[in-house]
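Next up: the structures, one after another.
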Structure 1
Amino acid sequence: MNLLIAGLILFLGMHSARFLFPALKQGLTERLGPMGWKGVYSLVSITGFVLIVIGYGQARLTPVWLWFPPVWLNHVTALLVLIAFIFLTATYVPGNRFKAMVGHPMLIGTKTWAFAHLLSNPTLADLLLFGGFLVWAVILYRVCRKADKAAGVTYPKLGVGRDILTLVIAVAAYVIFAVWLHALLIGVAPMGRA
């Protein structure tokens, strides 16, 4: 469990530096240069991610059960993850209505993904992993939206074609991940395939 916690601190901490610790980021960028900062950012993030994967994998071997969710919550989780995929995709399709509406769709997608997984994953390791990402995304979303408001930032809508493209890519990615990749990468088949 310690590796999982350390990984979360490193990974989420680095992904918060720009917003929550701007002076630290600025100082390191000035000392190391932009590429040096990106190198440190990447190294710490990758290290955190590896620790999360190892720590979560170890914790799954001896789970500490917190509750036993009803089976129907798996369907709620699946639906919420589809919504998360839509917001995650909206991050990368310029000018779509989803990004214009929420401003930071990656964080909305992360919150939705984390909350969905908390519903149907009942161990202490799940609470740490998904709960950690949920709390991080909630805090960072508020910080980012406050900064947007202060700076007068808005996000453009460039037509319904961008919205349709976002939905098509999101649904295709969701199906591929849910049917094949989740089992391959995570070891759990959310759609019942082994």
Structure 2
Amino acid sequence: MSEISISQNGTIFIVDISGYTRFVKETEHTIGLLIVAQLLDEIIAANKLSFNVSEIEGDAILFYRYGKPYAVDTILEQFDTMLTAFNNKVAEFKLCVSGVNYLSIKAVVHYGEIGRFSIGEFKKLYGQSLIEAHRLLKNTIHGDTYSLITEQYMDAYPEDEITAISGIHQCEKYDVGEICYTYFPIPLLANAAALM
């Protein structure tokens, strides 16, 4: 039996593993499966803002939360916590599996109307905001480690409460229209230092 929840505004927070396709191709199946499962588990365990997990699909976790968005610096801190946990686990694995060296994570943070429906045991999110967030995973950003926060998210948070943080602003055209965002790259050198 299906069930539909009332749509509400909320945050979509997707954390995606960079380098996943190459890792799967170059790593023995059973070892790769074990490593990816543990890396995803580390990301979920580092979810200090109590986002709900909608789904895990391959190399990405779709988190969401209804209600007012968090401050941008709070979101960036959350990503940093997840990145640190992820890098610590990668550092453990790199002693025996060299293919983990190029794995990292990136995040897409969006805000908008989120619907939800259930069919049996399965719960799925629905809406234009979800489509837009997924499109943003395919962007022109050069780099594997960053937080991307959309203009819609920034606009939903009162400007006078946003702390002074700097990122790179750009817009891209997708089949769903133009989406503008600010991204906060994390230099590869910082990641390399974290893995030492």
Notebook entry, point to check: Once Cα Rg over 2.2 N^0.38 Å is calculated for every structure in 1, 2, which label goes with the largest value?
Noted result: 1
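Name the one structure among 1, 2 that relative contact order in percent (Cα under 8 Å, 6 or more apart) of 27 was derived from. All intermediate terms of the calculation are to be shown ahead of the outcome.
Details: 1: 24; 2: 27.
Value 27 for relative contact order in percent (Cα under 8 Å, 6 or more apart) corresponds to 2 out of 1, 2.
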Checklist line | Structure (1, 2) behind the derived value -25000 of helix-only ellipticity at 222 nm (-39500 (n - 2.57) for each DSSP H run of 4 or more, over all residues; to 500) | finding: 1
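Values quoted throughout were computed directly from the atomic coordinates according to the rules given, and no laboratory measurement underlies them. Being a predicted model, the structure only gives us computed values, none of them experimental.
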